[in-house]
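All of the numbers you see were taken from the coordinates with simple rules; none came from a lab. Only a predicted model underlies this, so the values are computations on that prediction, with no experimental measurement involved. Cβ atoms are built from the backbone, for glycine too; each structure is taken alone.
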Structure I
Amino acid sequence: MQKIRKGDKVVVLAGKDKGRTGEVVRVLPKEDRAFVSGINVVKRHQRQTQTQEAGIIAKEASIHLSNIAVADKDGKPTRVGFKVVDGKKVRVAKRSGDVIDG
């Protein structure tokens, strides 16, 4: 079970977007990276295709999982632990002890 999943609200801990929050769009577990909406936006030159116009586009680049943390209910970063509740393994916020929905 992964500590950070698609749909989680996360806080950036390091890098040019430090302190900003966003939602995880996609996780790459093998590379230990995630795509977060509005975070780590880079500009890329795009060649024209049948469906897309040519030009410079802005898109999110991946960010390493060590540089993001799940946001607790108060919006502050928290570490994630695991607990068995009603026979199911669930993610728990270390800061508040609450079960993380997901």
Structure II
Amino acid sequence: VTGALEVKRTEKVIGASLEAAPVVHVTAEEAATLKTLSFDDLCITSGIEITTDPAPAEAFRIEDIADVGVVFERADGDKCQRCWKILPDVGTHSHPGVCARCAAALGK
């Protein structure tokens, strides 16, 4: 994921990894493992989709890792003022300008 994002940073498509919500194409076994993690937090992205669908031809790949392909997608929504993730629910909670996770952390 970080390799795919670095390409987009170099191309000036994004400035920060939190602007991304990539789709990661992996095997079923890898998907099961990744879904047990906060993989978006690990990759420092605003979201991430794990799929077992075959990776399209344009997916970013690393030669030594045959079964993994990453397709860049831009994160959708507004930037949370607390965690800086770009999420569609920002601004819809009791604390203006934050996402659901941050609103819960801030309490009522």
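Each of the structures I, II was assessed by volume of the Cα convex hull per residue in Å³; the largest value belongs to I. Comparing distance in nm of label points 7 Å out along Cα→Cβ at positions 19 and 91 across structures I, II, the highest figure comes from I.
Consider the structures I, II: one of them gives 0 for helix-only ellipticity at 222 nm (-39500 (n - 2.57) for each DSSP H run of 4 or more, over all residues; to 500) as calculated from the coordinates. Say which. It traces back to I. Each of I, II could give FRET efficiency 1/(1 + (r/R0)^6) of positions 11 and 35 (r between Cβ atoms, R0 = 30 Å, to 0.05), but the derived value 1.00 comes from I.
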